[in-house]
Structure formats: structure tokens, C-alpha cells
Structure P
Amino acid sequence: MTGPYSAAFPALGTTARVLVTEEAALGPATELLRTRLAELDRACSRFRTDSEISALHRAAGREVEVSPLLADALSAALRASWLSGGLVDPTVGGSMAALGYDRDFAEIADGPAATPVPAPGSHWVLFEPARRIVVLPRGVLLDLGATAKAFAADRTAAEIAHRTGCGVLVNLGGDLAVAGPAPAGGWKVAIGDDHTDSVAHPDTTITLTSGGLATSGVARRTWRRGGRVVHHIVDPRTGESADPCWRTVSVAAESCVDANTASTASVVLGVAALDWLRSRGLPARLASSRGAVRTTAGWPEDRRERAS
């Protein structure tokens, strides 16, 4: 049998998958990924009363020294806000709660319509990275969901590669990072509009040798409020679910966090995402809610387009 060798398990409300180029590295890589994701959940989950973020919310208005892990995750989220001009914002916790996403997704029930709550903006987060001090004003609620999994993919892939010396791919529900020496021909990644069927029936396959890839979509995490379908990607400017112009957006970048920042921002931007991505030279695939596919910056042509 030849590699890559893979393992998968449920984590963070999705499927965590690790692939390595050396069979002996699979066990240690899997255990390390399990450990790091459990640590991330304890630090960043807004649904756990014992998480660091929940403690921050309870300490509103006061200085809190956070762990190195939460400090790094928050730094990544604030950088994403800066890079996206606020289109990806870590202060959407109140917006999410108003939409009904105030518990694990599996526990969300349909409910009545609610008044949308725009995000206050990341400039309200007072953060001193050197001292790891955070102050949240009252009413500012963090949600690192847009960047935390991508942050974990980047960080853990790099750590596994460093420890094992082999090539690594970490995929956390569509947030994907690679590190170490890639297998011959690179990592082949199947992409499709149906996340559950993309491997068996991909619309396109790309090759990665470094960096990250992220896919953001509006079709899977949906529920109803006041008879209207809403989803988990929020426009921070309005507090509403972003208009579902794009069913999925996939972006490749130098890191998974940068890729996820761009894919999430593109969902929020709607049709304006094409020019936004092109101006940044980011390869991307955007599938509309009507089935049309647009690409930017050299993204490979879809198989279904070549066949037509």
C-alpha cells in the first residue's frame, strides 16, 4: 500500500481529516490533531460556559489575560477583519445570537423573526498582544467561527510536519492546510458544490503543494426564522445572513486563514466578490445559487464546463 495515509473523526461540529505521506506518522498526527482541536474548543467556543471566550464575555469592561492559544486565535481573527475591510468580523457574536445561532448547530430550532443586530466592529476589541490582555466592552460578543478552524488547520499542519518530517494535509470541514514535503504530483483536492459528495463526484480537482484552501457556503448550515431561511455567514454591516448570491466560494491562498478570509468575504460581497478577488490576484471558484460557475486568477476549469 502506498500513501497518502488518512484518518478522520468528528470535531468542532464538522469532520476533521488528516493525511500524511508516511504511514508511521498517521497515529501521532491523528492524536496531535485531536488534542489541538480539543484545546481550541476550550479556548474559543462561544457555546461552552467553561471556555475562555465565555469568561471574556462575563468579564466585560475588565482586563483579562488570555492564554497564548486564544491570543493567537484572536490575532488571526482581527487580522482577517483588517484584510477584509470588516467583511469578516469577530464581533458578530451578538448578530449570530439574534439570528438564533446561540448554541451548537445541531441544537438550533426554527423560531420567530428577530431584529437583526449589526456587529459593533473589531475596533471595539481592546487587545495588547505582547501582554495577551483583552478588554471587551459590554455588549461586544466574540465569534471566531469564521477563522478558528482555518487557524487550527494552518497551525496543526505545520506542527505535525515539524514533528514528523513528512508531508501533511489537514482538512477541517473545508478549511484545508498543507505543510511539509508534498507527495509526488502534489496534494489532489476534489471540490464540488455538494460538500458531502465532492470526492466521489467532483466538479473540479486542484493540486496543492503549499499554503491553504478554503470553501465557504450557504447551503448546509441553514435554519428558519419567521418562516425565512437564514444561514451562518453573517454580513457584519447589517447583522443579516449574507444574500445567497454564491452557493459556494473556494479560494486558494498562502495560508488557510487568508483563504477563508477571502472565501467568507466573497459570500458577503455577492457579485462584487469577482472584482475584489481579481484585484488581490486570488485564485477562486464561485458557484452561484443558480448553478453558474465563475473563476478568477487561473483557477482550473470545471470538469462539467469542459464536457459541455
Structure Q
Amino acid sequence: MLNTLTNFISADVRTAVPLLLCALGLVFSERAGIVNIAAEGLMLIAAVSAAIGSAYFGPWGGALLAAISGLAGALIFTFFTITLRANQIVVGTAFNIFAAGLSVTLNRRFLADVTVTGYPLRAIPGLSQLPFVGDLFFNWQLLVYLTFLGVPLLQFVLYRSNLGLKIRASGEQPRACDSVGIKVNRVRTGVVLFSGILAGLAGSYVSLGQASTFIEGMVAGKGFMALAVCVFGNYTPVGAMGAALLFGAADALKYRLLTTELGSYYQFLNMLPYLITIISLMLLSHRSNKPAASGKPYIKE
């Protein structure tokens, strides 16, 4: 029983990390008024970029390349949505389609006959030796620790700092912000680039933290689930953490049920995390604290 619980929690955390990491960036972009639906494509390109970087430069080279690819993708997204004021949903959808094709091309060009090295585990001395909780909570990859430690930090930045006030005001009252000298589009560009970097690192964890390889289409909707995590968490970092762990638990439950007599219904079990995501959005979307100017380009008069 104890071993089953340990495996379940480990699977929950492993699944939740990329969702949370991507969602933390999306919380900031959403709060600033930008719907970054391109998160799926950013994660997918980052996943293959991380695998390529790891194959040729080691796992941390892969992490760097993934972050750069996420930043580059976010730059493209901001150019069309903020500079050209194109529809954010349309641009994001087009980017996701582009990313699907690009990831396949990069995979077949650079990863055909190479070995990909995953992120190494980093046991915390002393704490990792504690019974039960030691190996469960203090023997993970570095990116896992940084992700969860980043939650209170980003919560503080968003709600207790001058920068966070500017970000939230840009998504609620952009014209009022502009009247007091806040450059709304500059703030929005900055947070989208930040979300691109986090989406890139989230994609790197999919290929280097969960699998130590790249498989075409392996992101499998995690970018869209991260958007759901953002909404379910009421556009806050702490709320996003809770939502990510909930969705991660649904995925862990799926794998657990596949080993039981219910495994014959594997098609239904495979869609369980996505079904829970849809139901959650249906139940809570009308209660979410969505920014007033979300999805609306700002045109300076």
C-alpha cells in the first residue's frame, strides 16, 4: 500500500511539473491581457530542441536550447499579436500547426542516430535519506525543485511588487495605465517572452525529464492543459500549482487503472485527464477572475 502511494505521488509530480511550469508563464501573460494559445507549439518545439541540445551538448545544453527556442517562438507570437495586432487565437493556432510540422522535420534531421541524455536526479543531502518522504520529495531533477520554489516567488512578484501591479493593470485597464506613463505593449511583450521561456523549459522536461528521448507529438496537448491549469487556478501561481497537481493526479490515476481489470477500456482511460480538464473548465470558467482586457490588442491613441 505504501509503495503504491509513493508511486502515485511520484507520477503526479512528474506529470504536473511541465503543466505547472508552462502555466506559471501563462498566468503572467494572461494577467497582462495576452491569451498565449501558442503554448502547445512552444512546448513542442522546445521538446525537440531540448533533445537535440542534449544529444550534442548534454542535458543542460538541451535546457538552454529549449529556453532559446521558447523565447524565439514567443518573439514571433508577439510580433503578430502586439506589433501587428493580429487576432491572438488565430495566430496561436497557426503557430501550433507550424510547430507540429517543424518538430517532425527537426526530429528526422537531427535525432535519427543519436543518444539523448535526460536530466539527472539531484538528491538533497540529508533530506533525501529521510524515511518515505526523503526519496519522494528530495530526489528529483533540478528543474522540479526550481519549478515549485518559483511558485511563491512569482506569487509575490505578481501581487506584492510594482512590476506585478503594472502587469495586472495592463490586463485590466490598459488605457488608464497608458495615461500614467506605463508602456502597456512593452509590459505585454515582456511577459509573453517570459512565458515563452517557461514554456520552453516545460517542453524540455517532457523530453528530458519524463522520457529521455523525443517522440513526435509527445507533448500531446499539454500546452492546452496548461492553459486550463491557468484558468482553473484563477490566474494565480499558487492556484496554478494546485490545478497542475490535480490534473497530474488524474494522469497518474489513468496509469494506475490501466494495470487493473479496467485496463481493457484503455481508450477511455487515455482520455481521462483531458475529460477532467474539459469538465473543470465547464464548471469553473464562469467563476474565473479573467482580466477585463484579455485577448484585446491595445491601440495607443
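Determine which structure produced the value 36 for relative contact order in percent (Cα under 8 Å, 6 or more apart), calculated from the coordinates; the candidates are P, Q. All intermediate terms of the calculation are to be shown ahead of the outcome.
Numbers: P: 16; Q: 36.
The value was obtained from structure Q.
Between structures P, Q, where is mean count of other Cβ atoms within 10 Å over residues 25-32 highest?
Values: P: 18.0; Q: 28.2.
Comparing P, Q by mean count of other Cβ atoms within 10 Å over residues 25-32, the maximum is at Q.
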### Task
Out of P, Q, choose the structure whose coordinates give FRET efficiency 1/(1 + (r/R0)^6) of positions 137 and 265 (r between Cβ atoms, R0 = 25 Å, to 0.05) equal to 0.50 when calculated.
P
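With FRET efficiency 1/(1 + (r/R0)^6) of positions 73 and 145 (r between Cβ atoms, R0 = 25 Å, to 0.05) coming out at 0.45, pick the structure among P, Q it was computed from.
On the way: P: 1.00; Q: 0.45.
Answer by label: Q.
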### Summary
Value -22500 of helix-only ellipticity at 222 nm (-39500 (n - 2.57) for each DSSP H run of 4 or more, over all residues; to 500) was derived from the coordinates of, among P, Q, structure Q
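Values in this text are rule-based calculations from the coordinates and carry no lab data. From a predicted model like this one, the values you see are computed outputs, not experimental measurements. Cβ atoms are built from the backbone, for glycine too; each structure is taken alone.
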